[in-house]
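Next up, some structures in structure tokens.
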Structure I
Amino acid sequence: MEKPLDNCLEELRRSPLLQLSRTVVLLKAGVRRAFTAEGHDITPEQWGVLHRLQEGQGLSQGYLAQSVSKDKTTMVRILDSLESRGLVERKRDSKDRRSFRIYLTEEGRAVWAKLVPVVARFNGQVFSQVNERDLLAVVQVLDAITDKLGGQECGCQHLE
């Protein structure tokens with residue numbers, strides 16, 4: 001038997017889902033403004049791809065999409081933009097010609113290196129009023145949610 005609509009709405013009001021969604025939107029908008037203020041025409045999604053590739057080069061396009069939680073169509077669009085600016089390159093997989101491996105170019109590494117301090121400053125500003133213990137607790141809770149939703153399978157786990 002389904003719960004009455006009023007009960008479902010009350011559960012939603014108490015759920016962190018809507019607050020997390022709103023927070024993610026605000027964080028992405030904030031980091032985008034920080035990039036723009038420093039003269040970088042990079043979206044948070046593009047930053048995520050550059051950062052993931054800095055951690056490990058030569059990922060398949062499909063695995064890269066999974067690891068940054070993007071669908072294949074969105075990943076193609078992000079990679080097209082980054083490739084047209086010379087920040088990444090796609091190379092055919094030598095073992096599977098249907099697949100591409102993605103690599104940061106020298107320019108891509110240079111842009112990533114310029115963005116790291118921007119992200120660090122943004123993090124410092126956003127979390128300056130949060131004590132270390134509370135911040136660690138938030139990260140642990142988010143890790144637990146990610147694990148529960150299968151983040152380990154797609155490479156989305158928190159990276160220390």
Structure II
Amino acid sequence: MPDAQTLTDKFREMYDRSLNHGDFEPTYRMCLPDASFVGPNGTVTGTQAVVALIRTQRAAFDDFHYEIEHIFANEEGVGVASITRGIHARPLFGVPASGQPVEIRMLSIHRVVDGRSTGGWTSSNYVEALKAAHHRDNAPEAGENQAPPSHQEEDASQ
């Protein structure tokens with residue numbers, strides 16, 4: 001079993017290369033082929049499925065950037081708190097593209113055996129952030145397409 005610092009360094013490299021550069025070699029090296037991750041959109045099983053999900057996420061954004069805010073490791077696993085930023089340029093998770101900047105926060109926990117991830121859990125605000133950006137994009141400008149106040153509203157304000 002690698003020590004905590006070695007695990008931290010290897011997982012940091014895996015996240016950076018896969019998410020920021022589209023290089024999945026470290027992902028295949030660090031995750032078992034049948035690794036299973038439970039997340040807000042269900043369970044993703046198999047490293048190939050994880051790679052496909054990351055490719056889909058990267059493709060949905062212009063100016064995609066992933067940043068680790070905190071990472072730690074011990075003999076049981078690795079935890080990663082991160083933030084993803086980009087312009088939501090293409091549909092993702094059933095949410096139409098908004099053209100708006102989006103910031104997504106995630107927390108991932110990996111179970112680790114013999115230095116490789118067997119799977120784990122991810123929590124994020126991905127869908128909520130995409131929907132909020134889509135809502136911002138489709139919200140009327142001040143005074144635009146707004147119905148005039150009803151007479152009841154006018155009476156209540158007097």
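Every read-out reported here was derived from the displayed coordinates using simple, explicitly stated rules and does not represent laboratory data. Treat the numbers as computed from the prediction; the structure is a model and nothing was measured. Cβ atoms are built from the backbone, for glycine too; each structure is taken alone.
Who wins on Kirkwood radius over Cα pairs in Å among I, II, i.e. which is largest?
Top value of Kirkwood radius over Cα pairs in Å, among I, II, belongs to structure I.
Which one of I, II has Rg/Rh (Cα atoms, Kirkwood Rh), for residues 7-62 alone, as calculated from the coordinates, equal to 1.19?
Clearly, the read-out refers to I.
Identify which of structures I, II gives the largest calculated value of distance in nm of label points 7 Å out along Cα→Cβ at positions 39 and 103.
Max of distance in nm of label points 7 Å out along Cα→Cβ at positions 39 and 103: I.
For mean count of other Cβ atoms within 10 Å over residues 95-102, the calculated result is 13.5, so let me know which of I, II that is.
Corresponding structure: I.
Out of I, II, which structure matches -21000 when helix-only ellipticity at 222 nm (-39500 (n - 2.57) for each DSSP H run of 4 or more, over all residues; to 500) is calculated?
The read-out comes from structure I.
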